[in-house]
Each structure stands twice: as C-alpha cells, then as structure tokens.
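These are the structures in question, set out in turn.
Bear in mind that the values in this text are calculations on the coordinates, not laboratory data. Keep in mind it's a predicted model, so treat the numbers as computed, not measured. Cβ atoms are built from the backbone, for glycine too; each structure is taken alone.
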Structure I
Amino acid sequence: MRVDLKMKQYSGLSCVYDYLVSSVDFEGWIDYAELLLKHFGLNAGSVVDIACGTGKTTIPFAKRGYKAYGVDISEEMLGLARNQAALENVDINFSKQDMRQFSLVEKVDLATCFHDGLNYLTDMQDMIKTFKTVYKNLNKNGSFIFDLNSVLWLSNADESVNFVDENDITLIWQTSYHQHSNIWSINLTGFFKEGSHYKKFSETHQEKAYSQEEIKSCLSEAGFTLLGSFDAFKLAPAHEQSIRIFYVAQKYNSN
C-alpha cells in the first residue's frame, strides 16, 4: 500500500476501500491519539497524517482545529480524500509523496501513521529512512504516533480462501505468512459495480512483521526518543498477545 507498489495496489482497491473500512471508528482513533498526547503532556496544533489514504484519519484532525496535512503515494486514494474534505468543508493540504522522502512546506507538531501503514515497509532500511524523514518534518519536541500490526497477528494468517459477496461488490482473497522473512501476503481479486457494468481488479499486498525491539532501534537511529508502546486503544503497555501496537515517540533536537 504505502511503498512504490501502492500506486498499482490501490488503483483498484481505492474504489472499495471506504466500503471495507465503513465499520471502523476513525473518530475513536483520533480520540486515542489525543489521549496519548495528554498522557505524556504533549501539545499539538498541526499534524501530518502519513499514508493518509482517503483521509479517514486526516479529516477528523482538521475538524478538531488542527492544521492538517495528508501524505500518500496513491493518487486514486488522494482524489477521494480531497473530495471528502471538500464535502465536509475542511481545509487540508493533501500531497502525493512517498513516506520515505516527503517534504512539507512547514514543520508540524505531530506526525501520525495509522491503520498499519508502516507495516507496508518490508525493508528495515526503508523504515529507518521514513522515521528520519518524519523527524525532519517535525518541530522541536514534536511527537510521532503510529501503529503496527504485531508479529503475532500477522503470523497467524488464515491461508484458506475467503470471500465477501454482496449486491455491488464481490471480494475473494487468500493470505499467507512467510516465516523466514516475516512477511504476510494477501492476494485479492474484486468485482465492483460501476454504472451498469462490473469492474474487476486483482492486487497483491504485503506487510512485514516487526518486533518492538526492531522498531525501538529504528526510532533511535532516526533520532527519536520512544516514550511508550501500548496495547491498541489502551494505556496498558504492549505485550506478547497484543495484535496491534501503538508507539509514541518524541523529537528533542532543535533542528
């Protein structure tokens, strides 16, 4: 999704993405981000939402008064995000950029990357490069909040064929997990109604499972201080059974 191949991967899925995440409480995700900020006594008035997709986590920030930026590599997803922002009458600067080397017109107080966007970086050097880029775009004492699917969650892949079949959409997928590389893959084929016809797309997505130790090392190399890692949507520390882990890091350098 979030690396170069995302441009191809989301050319089809972008059309049904909002349908697939329609049950997700994205306002709750921003509530949780603000809870984490409060927990560490951090303040933010501006934010860049990395791998923002269709703006589901960017728009709530803007509606709460943050000066918001959205960065994503998929033009299809960004087009949907811009349309939705216009419908909700919020001003957001969305830009098509690679998370590993994006640049904003000004530094911000907070960077976020939600919904396992960073798992799509399947090379640790790309993770370090992304963290360094985030660091450069943050103000002094700026914070970075992001989540990752855990090793436990990805390694328990169900390799059977699954499907959803509804009136205007059909999805068929199969997942697998490669123990040697810690990479989870999903092969997805979909059909969705477009006018009086159905359009087909086929895509392969991959996520890499990172340990907490690996993420802590990447953050340290980029200059961040890790403030904490949490079991998703709680203030309890992440543990071996956590399926999604949120990280909070801070930039202390003045540059």
Structure II
Amino acid sequence: MSNYETIHLQMENQVAWLTLKREPVNVLNIEMMQEIVDALEHLIANEEPHALVIRADGKAFSAGVAIEDHIGDKAEPMIHVFHKMFHLLAKIPCPTVAVVEGAAIGGGCEIASFCDISVATEKAKFGQPEINLGLFPPVSVAVFPLLMGFNKTMELLLTGKTVSAAQAKEYGLINEVISEEELESYLEDLLDSFRSKSRVALEFTRKAIREAMATTFAQTIGKVEQIYLNDLMKTDDAQEGLDSFLEKRKPVWKHS
C-alpha cells in the first residue's frame, strides 16, 4: 500500500498504520509532510479503517519541522502543508491514535497531541521550543488552550521547556504513559475496543466531538497563521533565530 519515501502506510486488521520513517529523528520537511497529506487523503477517499495509528521508527517520534523550510520562499508553502495535515487529521472519519516513543518536539509534539488519543512510553519527552528561536508554534497556539487551559499553555510555549511523559499527561497533553513492555498489549486492547464498535457510531461520535473543536480551530488557525507569516516571520529576531540554529551559535536578539 505504501509507495512513499519518508513514511509507510498500511492497512492491517481494520486499522491504518502510518509510520514516520525519516530516521533518525523524523524531522518533518516539506516533502515528508506532503507525503503525510497524501496518505491521509488516500485514507479519507479510499479506506474505511476503524482507527488510524501514527507512530515512528528511529530514535524520536519527531524532532519537528525542518528549520531550513522556515526560511525565505519556503516558509509559506511549509506552513500551508503543515496545517493541511491537521485539517485532514480532523476530517478523517476514524479515531486517531498517536504512539510516542522518544521525543516529540515542535511539530512532532503538535501531531501527537492533536490525535484523538495520545499514548507515550515512560522515556518519551514533549516540548515546543520555538520561542528559543524567536518563533511560536501556530497549531499549539490554536489547540493547546483547549487541551491544557490558559496557564499551562502559556507556561509551555513561553518557556520553551521540554517535559517528561508523566508531566505531559499531568498537563493534559497526552492520555496515557505506558511502559515499553506493556505498550503493544495496551495498544492492541485499545484497537480491539474500536474494532468491536460500529464504525459509523465511531465516525459520528468523533465528528460531533470534533465539531466544536474544529469550529474553534478553523476560526483561530487562519488568524494565527497570518500573525506568524505576516508579522513574526518578517522580524529581524525571527530571522536571527533561524540563522543561529543553522549556524550552531547563540542568537543575538535585536529586541532582547
């Protein structure tokens, strides 16, 4: 089923498995995100899974979006294809499950937390470090207040700190923390629960729950995207943050 370079998609026992395979840490470049978009569009148009599981090979779930794709003419197409992934994740009719082993940072954290159910192993870590580069994460800005509330969102996005899986669960960012030994058993029990239910009932229950969130997300993400592209990304500090990362040096902020 999979003819992709950076991901693998397969259907197995009524479940769609989408595996990130841009090892070692699954940095999301434009080409990889376009493959994820294509895979999600395929599932929506052609398949009827009881669930979609997103997981990753390598040392990390995902270390986030490629910094080089934030620069110059790439920034706008990057943000558009990145946000399209989330619109499709909201649209897909089946429950979505993220399985995080290793770090989920930046865009990786956003994908994991946007899924309907997110589970992580004890060694997993989560964070949105964009503020350290003079940026902010648009999807997190739109979604995290719905998941964690105002205060925890501010804490995580303004400090850029990384939190453990246990802290992420406490914050409301993920659902469960599972030991590596118990992960596959837990996942199979969860998927069996979905398989035992009416696919139509799952679809419309999910649609009803997502509708309230989707309305808020759709209204918010467009405004946030414009602030990101038209205001923040045109500042000297945003450019300095990106340049300093690529040049492996400490940023020198104009507005420090």
Report summary line: Comparing I, II on distance in nm of label points 7 Å out along Cα→Cβ at positions 121 and 185, the highest sits with I
Requested in this report: Identify which of structures I, II gives the largest calculated value of distance in nm of label points 7 Å out along Cα→Cβ at positions 65 and 225.
Outcome: I
**Report entry** mean count of other Cβ atoms within 10 Å over residues 33-40 - structure with the largest value, from I, II
**Finding:** II
**Report entry** Which of I, II leads on mean count of other Cβ atoms within 10 Å over residues 49-56, largest value
**Finding:** I
Report summary line: Structures I, II compared on mean count of other Cβ atoms within 10 Å over residues 41-48: the greatest is I
Query raised in the report: Suppose you compute helix-only ellipticity at 222 nm (-39500 (n - 2.57) for each DSSP H run of 4 or more, over all residues; to 500) for every structure in I, II: which one lands on -15500?
Result: II
Query raised in the report: Comparing distance in nm of label points 7 Å out along Cα→Cβ at positions 177 and 201 across I, II, which is largest?
Result: II
Requested in this report: Output the label of whichever structure in I, II has the greatest value of distance in nm of label points 7 Å out along Cα→Cβ at positions 209 and 241.
Outcome: II
